[in-house]
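S.K.: In structure tokens below, several structures.
The numbers here are math on the coordinates, done by the rules we state, and not lab data. As the structure is a computational prediction, the values presented were derived from the model and not from experiment. Cβ atoms are built from the backbone, for glycine too; each structure is taken alone.
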Structure 1
């Protein structure tokens, strides 16, 4: 057994590669369930809702699993909303985030009975109020407050600083809550805060919560009593040498700050639920030794897993069947015509052409960020559940890439 692959079994991965081809995403249903239970159990006995952040991985089967666990969902587009509904999620358990909600998206969400809009600007308040009035409804809203807290993460996934596009500045929040309370077609039910992704320390969460709770108390003094506190997501996972806190410690720190306040707690984990539940299978096409660097060219590419090219993110790369040979330092790269098309730099591996590799911790922001760059079809996806391999997305067919395109008339 190749212990580095756990919870995946090498023989099963070989069978998947042979039957479904590579590149291929593989997810483990029990790991998804265990990750969800970690949050749900830590909050046992406290009013709460775990809202899975759909952007991390929107595959219908994964949404279906979480809906079955009783999860709510954090969405940022009408497409994500319709995916959740198609997978069996309840609109009343959905929070709609995002800085640029279009009018048609807001109307559709209102018609479905959305749980809450996380409002990110003053113009959005007016827009939601007007559209709700047109429908004869009251829109449930919270304000996403930017606490100006440094999450200490990659700048592309930091969302809680003044320089970021997200949320309402902390110093404007009180004024805008007063405004929201005055608008007749809004129902102010909560407050939202999300400071970034892949956080590996509790301190930034606590610092942000301190600022948010002071605002909650100030609002209560003015008679604006909120029902829920949404602390977003952002808890990191281990890719390489990170040491994120256990979920139970993260939740305990939040609950200690909340004290006796009677607020329902909403959390929006994404990566923490799906990241380590998935791998990307890929096969070595060519080995290309060089004077300066050695290149292992695989059939997966930056269009399949964007994180290394976009963030210089590190993913463990593990041979499904390790070879008993002296390892060589390889640059693991894909066939896309970009120097930035790499999956891992400077990896010590014993390889041969045709070897099957598993790129670990690929369950989050892997398939969801994939594209058709270089006219490459997107990968297949399968789920391991109760000892069975269940296909959940067929490999995209090349002819489908231009199905919606049209040639110019003669």
Structure 2
């Protein structure tokens, strides 16, 4: 049967974690009770003590300041759980926590691969901060409903459900299928047709294509997967997250977006898909500093703002800077007529001067050996989608060896 890490602050929540561990044991699995407490001695006997964890991580535990101690223990838990998974010593992980426990538990979970069973029962699961704890990994967050402070008629039911959930996760495997090399792609509503057409071509060529929604989290998740070494190629058609990151929208993916493929030697193609737009929420949520700009209300909760020629020039330079880091083949494809649905002629974001500013800055700053392909079409035209797919297939052929998941 499986070994499930039951990781928690056993000085303050020992009884609760021991309760979950016992339920796991009753299901026929082996719980590995791990103490990540930082205050007092544990109230139950762990299988792995906090000293075992800090020594295995080779990180000294801070004392005297609870905040620093929690931060250090989070680092230790991440290192040790990653080691245990790599050595096939654990098959799943569960943790129960408030603020500190959730910080430590989810840090450990974020260090584990996508697909590895991970469940965090937390007082913060339903809060606006939950995405911060989950990061870009598949951490399952379960609301604790009541505070994790002893066993009662409510908490027993929640903890029992949680124990059953993590046991179910480790007991269930996906059906066996033919493993194909992976390609990742970035997509937005305004590039859906392009990505769909390119995806079809790549699938005919024998690849599995994973599509990520370019909403900040999607871009970070895609970059994280590229870093695992499981990806054979990157179809980065939608780099719109950089418009938000640079201008101040709500869907930025951080300053390292576009770096993973470049730094890890993964063949790629890059286009300026949807760099004509910055994303905000409802119209009345747009910061006052942008008054007078050109807007398009995508829906009641999404307002798009057209990027200016100066912003587009800066975005061209940023893209070039990131692409120039590439060590494997990369091709930049430029759709001269439009790089989103709404930047085409006759559409609300049509602005040739802004488009030209982006193209010119990108060309000027791009390394001389990086191929640039310009096509006299819009990004969603079949001709452009096919060109993207064929360029990526060529780069994969000329670059690194295809990987499999």
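S.K.: Looking at mean projected area of the Cα convex hull in nm², for residues 143-302 alone, point out which structure of 1, 2 has the largest value. Can you show the working numbers first?
M.R.: Working: 1: 13.0; 2: 14.2.
Answer by largest value of mean projected area of the Cα convex hull in nm², for residues 143-302 alone: 2.
S.K.: OK, next. Using the calculated result 0.85 for FRET efficiency 1/(1 + (r/R0)^6) of positions 199 and 223 (r between Cβ atoms, R0 = 25 Å, to 0.05), pick out the matching structure from 1, 2. It would help to have the intermediate numbers written out before the result.
M.R.: Numbers: 1: 0.15; 2: 0.85.
So the calculation was done on 2.
S.K.: If mean count of other Cβ atoms within 10 Å over residues 175-182 comes out at 11.1 when worked out from the coordinates, which of 1, 2 was used?
M.R.: Derived from the structure labelled 2.
S.K.: When helix-only ellipticity at 222 nm (-39500 (n - 2.57) for each DSSP H run of 4 or more, over all residues; to 500) is calculated, the result is -12000; to which of the structures 1, 2 does this value belong?
M.R.: Of the options listed, only 2 reproduces it.
S.K.: Any idea which of 1, 2 comes out highest on mean count of other Cβ atoms within 10 Å over residues 63-70?
M.R.: Working: 1: 18.1; 2: 12.8.
If we compare mean count of other Cβ atoms within 10 Å over residues 63-70 over 1, 2, the biggest value is for 1.
S.K.: Moving on to the next point. Comparing 1, 2, where is Rg/Rh (Cα atoms, Kirkwood Rh) highest? All intermediate terms of the calculation are to be shown ahead of the outcome.
M.R.: Details: 1: 1.01; 2: 1.04.
With respect to Rg/Rh (Cα atoms, Kirkwood Rh), the highest-scoring structure among 1, 2 is 2.
S.K.: Among 1, 2, considering only mean count of other Cβ atoms within 10 Å over residues 239-246, which has the greatest calculated value?
M.R.: Of structures 1, 2, the maximum of mean count of other Cβ atoms within 10 Å over residues 239-246 occurs in 2.
S.K.: Can you say which of 1, 2 returns 1.5 when distance in nm of label points 7 Å out along Cα→Cβ at positions 31 and 343 is computed? Display every interim value, and only then the final one.
M.R.: On the way: 1: 1.5; 2: 5.5.
It traces back to 1.
S.K.: Assign the value 12, calculated as relative contact order in percent (Cα under 8 Å, 6 or more apart), to the correct structure from 1, 2.
M.R.: It was calculated from structure 2.
S.K.: Comparing structures 1, 2 by mean count of other Cβ atoms within 10 Å over residues 255-262, which one has the largest value? If you can, show how the numbers build up before the last one.
M.R.: Numbers: 1: 11.1; 2: 20.8.
By mean count of other Cβ atoms within 10 Å over residues 255-262, the leading structure of 1, 2 is 2.
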